[in-house]
Every structure is written in structure tokens, then in C-alpha cells.
Structure P
Amino acid sequence: MMLAHDDLQAISQLFDEKLIPINQRLDSMDKRLDSMDKRFDSIYNRIGILEFKQNRTAKKLDDLAFSMQVFERNTRHDIHILQDEMETVIEVLKQRDLIAQ
């Protein structure tokens, strides 16, 4: 059984009509996916900014921790010097009988 050209054209037309709703749904899905891509790009950019800020904040925190360590070391050293000087002052005062021994 051989179909005539007109029969094939009619079948093709029927398929085209049946595929129209599917094509419309696919077009709608494409639009939604494009919209999602834009939102994901925006989120990706924001994540990049947040990572940059987090790295900068972490560096500042590391710098602050180092500064605190230096401050603590210097403070301990200064206190030690003050204690030595105080002991010297006390010893001089004792030698001059300005305080009780």
C-alpha cells in the first residue's frame, strides 16, 4: 500500500497540528530556564562577592590576631621592666631609710 503525496501531506499537517501544543510548552520551558539562568548568574555573582568579602574579613581578623599577640608580648615586656624598676626604687628607698625594711 502506497500513500499518495496528498495523503502524506495531510498526515504531515496532522502531526504539525498535534505538535503545536508541545512546541508551545517547550518554548515556555525555554523561557523559564532562561529566567532561571539569569537568576543563577546573579546568585553566582553574589557568591563571588561574598567570598571576596569573607576572604578580606578573614585576612583582617588574622592581622588583628597578630597585632594582639604583638601587643600582649610588648605589654608583658613593659610590665616586666616596670617591675624591675619598681624593685630598684624600693631598694633605693630602703637604703635611704625612707621605707621600712
Structure Q
Amino acid sequence: MDSTAQDPRYIVIPGPSGVGKGTLIQKLLDAHPDTFGLTVPHTTRKPRPGEVNGVNYFLVSPSEFSSLLDHGGFVEHACFSGKYYGTNKLLMTRPAKD
């Protein structure tokens, strides 16, 4: 069995809008489709046109987000413009595929 399957490592690519995070991520996915994957974050914000719940984001109520947070459900979370965003710990073991 591949050692990466037994001991996955995670890469976080932070940065403000417009610095090239999406471009870098897409290049990694294109060059190494069997190595890299994406997680689908949770958010309390309203969906944008064309977004699909569970594909682009898990769209949850503030009380659902708070409950997950209270139970240690997020590996990371933040509040931006009064809306919450977070990466669920359970989803880190099964990244989304395109």
C-alpha cells in the first residue's frame, strides 16, 4: 500500500483574494490528479448563483456551524464579514474529486 494513503499530509494554501491561490491549486491538481484533492468547506453564508450545496460548500445554518464548532468538528475555522467558514475534520480523510 502507498505510504501516502496510510499517512496523508495536507497542504494549506492561504492568501487574500487575487494572489493566485486558485491558479496554483489548479496546476497541482492538473499535474498530480492522484496525489492532490480538495475539501469542501462549510459556511453560513447564502449560496451564490450556480453554487451547489455539498459541491462548492456545505451550506449550514449558524446553529449547525456552532454545534460542529462546539464539538471540535473543524480543523480550522474563521469569520469573514459576519459569516463563518470552516473545514470539517471528517472531510480531511476523504477529499472531494472533480
Structure R
Amino acid sequence: MRKAGHEVEEFEDAEPTSMMDVLNRADMVVTDLLLPRPAEGLIQSIRAAGLTMPIIVISGYLNSEDWDRIGSEWATSFIKKPFLPEDFVAHVSEHLN
């Protein structure tokens, strides 16, 4: 994403309270479904804070049941791993524009 000209903030843990300053300035959130903490809690916290930026979930394990649980209500889209870097950049760019 940096090579494509995007500013990127990385976090090792999806603890929403430690991320709120960055989240308030973010144009988009990309999160893995199975972080050290489940992404579902992060996504719910973002939406509960009234933030409306696109959220893309990435996972090698996402199935229709997971998407039904966290999907269209809170997250914008998902991309299944593995993926090519250029496909990821295109997917993110599509949702930023």
C-alpha cells in the first residue's frame, strides 16, 4: 500500500481504545479476521464510535457464516487470502474512491 502512495498505520493488536486517535483520522480500515483479538470486536467498536469509513476484512478462513455475522452490517467487503499484492491494492483503491 505504501508503494501505491497510501499512508499506512500498523497495529499488532486490535485494541480499539489504543487505536482511536488513528481511527478518527483514517480513510479506511483493513483488518484480519483472526487477529490476536477477533476483528469482530474492533469493527463493532469502530461503528459504535460513529465512524463510517470503509472496513475491509481479510482472511483465509472467512466463510458465509462469518460474513453473515460481521459482514454487510459492519464491514464493507472482504478479500480472501491468499491474494496477489496488485489485487489487494486494486480492491482497496476501489473502496477508497
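Nothing in this text is a laboratory measurement; each read-out follows from the coordinates by a stated rule. Quick caveat, the model's predicted, so the values are computed rather than measured. Cβ atoms are built from the backbone, for glycine too; each structure is taken alone.
Just checking, which of P, Q, R has the largest value of distance in nm of label points 7 Å out along Cα→Cβ at positions 37 and 53?
With respect to distance in nm of label points 7 Å out along Cα→Cβ at positions 37 and 53, the highest-scoring structure among P, Q, R is P.
Where does the value 24, 18, 13 come from, among P, Q, R, when semi-axes √(5λ) of the Cα gyration tensor in Å is the thing being computed? Display every interim value, and only then the final one.
Numbers: P: 93, 9, 7; Q: 24, 18, 13; R: 18, 18, 13.
This figure was derived from Q.
Could you figure out which one of P, Q, R the value -6500 for helix-only ellipticity at 222 nm (-39500 (n - 2.57) for each DSSP H run of 4 or more, over all residues; to 500) was computed from? Walk me through the numbers on the way to the answer.
Values: P: -34500; Q: -6500; R: -13500.
Clearly, the read-out refers to Q.
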